[in-house]
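So, here's a batch of structures to check.
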Structure 1
Amino acid sequence: MNLIHPFQSAVLNTAEDLFFAVVKNEVVIFKRSEGSEGYTLAGKWVDELAKDPPKATSEETSDLKKSKGNDGTPNTTKSKGQPPAEIVPTNLLRAMVFSPDESKLLVCADSDKSVCVLHINTDKSELNLIKRQAFPKRPNAIAALEDGSQIVVADKFGDAYQIPMLEDTQGKVGKELQPLIGHVSMLTDVAFGKDDQGKKYLITSDRDEHIRVTHYPQTFVIDKWLFGHREFVSSIHIPSWHSQWLFSAGGDDTIFLWDWVKGTKLSIFEYKDLIKPYLTDAHLAASRFQNENNDLIEYSVAKITTCRKLPYVAFFVEATKALIILHVDQKNATLSLKQVIDLRYNVISLSQVSDGFLITQDNRESGNKEFANLVKYVESKDTFELDKQFSGALDDAISKSLSEDLTVNVQPADIAPLYGVTNLKKHGEQYS
């Protein structure tokens with residue numbers, strides 16, 4: 001039986017009347033009808049290059065790791081232990097973000113290792129491809145400069161590249177695009193920051209537990225490192241209501257709050273005991289990494305973000321049915337548990353709205369329902385609740401408009417891999 005593929009990621013615009021989602025290798029737009037809570041399909045864009053079967057590159061399928069010499073040039077050496085991470089070739093779209101003015105949508109495409117810039121026609125609610133830039137290695141994180149002029153793209157081999165948002169650079173690939181910065185290990189996330197003097201910085205995280213703060217555009221000058229994580233860092237986020245703070249999470253069981261400008265750790269939140277009831281056999285380590293009792297579990301935070309306007313931060317652990325929300329005391333810079341939202345299906349993506357959070361779910365067993373949920377703060381109750389009217393209206397629109405779409409309808413066995421963050425955990429690997 002065919003089903004509509006789960007939504008890999010989704011975002012709402014600031015006005016919250018346009019819903020964008022990545023479904024397999026297609027981006028869809030649903031528009032809220034004026035004067036009602038209903039939604040209608042307003043447009044779509046399909047990655048035509050994704051029609052060919054995906055192929056892993058030689059770099060991705062080998063057990064070679066990348067290191068860099070003192071001069072910053074890459075060296076390739078044989079890795080001791082397991083490969084850096086399991087690579088499953090796909091033709092998916094991923095890492096969808098808005099440009100700062102929300103006039104464009106930026107998406108990473110696996111098919112040709114590119115970043116696609118899609119113009120959002122607000123009058124017609126259409127998506128038009130205006131730029132497609134291929135990179136030497138697969139990109140997996142994007143950030144746009146505040147003025148929207150430049151995009152920084154982080155790849156899975158530790159390099160970050162800069163390209164103009166609009167200028168044509170399609171002919172430049174490989175050696176013609178020089179890395180802006182380089183880490184020894186895989187880059188996992190990237191963000192732009194600005195201090196109270198107006199100086200700009202590029203903040204990057206990697207698989208080696210590092211968070212690096214680099215001057216921008218003078219990226220040859222490292223400002224500082226934020227040390228504290230014991231495992232890889234998968235997600236970083238700067239809240240709009242406190243631009244000197246940064247939240248980080250990853251493969252350990254700790255949420256960090258930093259003052260990235262001063263380079264100080266402000267607070268931590270340990271969630272190990274909180275997440276235990278939500279862990280399943282899916283979190284058992286692979287057999288080659290198991291202990292003698294075969295009960296070793298591995299888990300990691302896939303995403304962390306904040307409300308746009310309220311002092312709350314949310315995160316989810318990969319392959320769990322829970323969204324954990326923390327309150328941020330802005331006066332004392334402390335984190336405390338606000339609420340755990342129990343869900344019917346595993347969370348697979350998380351993004352922010354003004355007074356809450358937008359999630360998508362692994363709803364393959366739902367009968368084409370509950371693709372996305374809106375979790376909103378209800379001031380009168382001082383609590384977060386699921387907006388059932390939103391999810392119901394969206395489900396109706398999705399069912400009506402995508403049930404005959406051959407691009408997004410798949411057999412259950414053909415659902416793309418949705419859980420890959422925990423694969424970043426290291427198991428006795430040796431790094432130089």
Structure 2
Amino acid sequence: MTAHPAGIPEADWLETPASVRALINAQQQEIELLRGQLTSLATELANLRERIGRSSRNSSKPPSSDGLGFKPPERRKGSGRKRGGQQGHPGSGPELLSIERVDQVVDHHPDACRRCGTLLQGEDLDPLRHQVIEIPPITPLVIEHRLHRLVCPCCSTSTCASLPADVEASHYGPRLSALVGLLGSAFPLSFSKTQALLQQLVGVEMSRGAIARVRQRLSAALEQPMQEALAFARVQPVAYVDETGAPTGNADGNNPTGKRGWQWVMVTAVVTVFVQGLSRSTTAAIELLGNAFGGIVVSDRFSAYNHLPTKQRQLCWAHLIRDLTAIAERPGASAEFGAQLLGLQQQLFGHWHRYKEGKIDWPALQQSCRPIRQTFETTLQRVVELGYQRGERTPWASTVRTCQQLQKVTGGLWTFLENEGIEPTNNAAERALRQSVIQLSRVNQVDGLCQSG
């Protein structure tokens with residue numbers, strides 16, 4: 001005989017007909033099944049809501065993916081004043097250049113008195129000065145090199161002169177080539193706009209293929225300086241590194257299948273180095289940093305950098321804020337713990353900004369942040385101790401896993417408080433990458449042009 005259901009006395013259950021007991025048992029089993037399905041669906045719904053709510057504010061998604069429905073953070077309220085100079089403010093203009101930098105002086109003398117008309121003579125030793133800055137008309141300098149061929153009077157051998165070592169075999173000189181390179185890198189213009197600017201500004205007409213070949217030649221010439229810059233960056237005390245997807249062509253023949261490329265960057269106090277590859281792995285990170293990098297690496301929590309000891313890392317707090325925001329936006333206990341962690345982060349950055357503004361010194365910054373660090377780590381520990389069930393895929397389980405991951409690298413959160421001169425964010429590398437990727441999308445147009453000649 002089956003056990004009586006909870007809530008029904010055993011005596012009543014024994015007096016219940018067998019057919020009714022069977023029906024009740026079947027219904028109980030169905031209720032338990034439906035409860036399990038309801039729990040599963042509620043978990044799935046919570047996960048879907050979190051996925052739909054992901055944005056650049058609470059995840060690693062770029063701002064461009066936020067969509068039209070995303071409400072950006074509120075901007076600081078304006079002062080209410082109109083743009084530009086305010087009424088009654090002193091005027092301003094460009095400073096006068098010294099007379100040594102003036103190419104031409106034009107003196108203007110009044111002919112007659114502005115009151116009575118009497119003719120005027122003499123000199124003003126301190127005249128009013130008004131300068132006009134202009135650029136001269138630009139015309140291309142065309143140099144023709146004639147290689148003469150002469151016949152030897154003794155053996156009748158024909159000998160042709162060679163171009164001097166400082167004259168390139170290219171039809172375009174070094175200054176023009178440098179300009180073409182700048183227009184495709186530091187000032188990224190499309191091929192058609194580069195052609196138009198060269199024609200209108202300096203009077204030089206170049207085909208798209210010629211522009212492509214000049215840029216390729218410049219890239220080859222910069223290979224050695226680039227390797228020297230990379231070697232220099234690898235021995236710096238601090239490096240800010242990041243990576244992002246980037247368009248990659250097949251100009252060098254190493255990407256015939258059109259794999260997605262990755263743009264890596266290493267920013268140091270002196271040089272910034274970009275490296276493009278087809279991998280986002282630990283191996284690629286080591287190829288960027290070198291096998292023996294001894295400085296401190298500032299980066300996000302991407303696994304490619306996990307080969308580095310924690311004492312050599314500073315994890316980006318700007319990325320961490322997104323993780324904490326995601327926790328705070330989850331239901332239940334996650335929201336409470338997320339709000340606590342975000343509050344500690346705000347206190348931390350408050351002290352950091354005071355230090356950067358010169359309001360407190362380095363020892364005061366360290367002392368102010370010491371209790372924040374202790375409370376932050378204690379909060380992480382509380383979440384980890386609460387834990388979750390094996391196989392659980394609820395928003396709470398995601399919160400615990402994030403805190404577990406942070407605990408493993410917790411020392412890397414505070415390196416900027418132990419080594420003066422290190423920033424707590426990786427913003428420098430992110431800014432460098434942002435413009436670089438825009439340029440790459442245009443520069444890689446060279447691929448098809450170079451392959452077609």
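What follows draws every value from the coordinates through simple rules; no lab data is involved. The structure displayed is predicted, hence computed values, not measured ones. Cβ atoms are built from the backbone, for glycine too; each structure is taken alone.
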*From which structure (1, 2) was volume of the Cα convex hull per residue in Å³, for residues 126-205 alone calculated, if the value obtained is 212?*
2
_Tell me which structure, out of 1, 2, gives 1.16 once Cα Rg over 2.2 N^0.38 Å, for residues 302-373 alone is calculated._
1
*From which structure (1, 2) was helix-only ellipticity at 222 nm (-39500 (n - 2.57) for each DSSP H run of 4 or more, over all residues; to 500) calculated, if the value obtained is -1500?*
1
*Here distance in nm of label points 7 Å out along Cα→Cβ at positions 38 and 142 was calculated and came to 3.2; which of the structures 1, 2 was it taken from?*
1
*percent of Cα pairs over 43 Å apart - structure with the largest value, from 1, 2*: 2
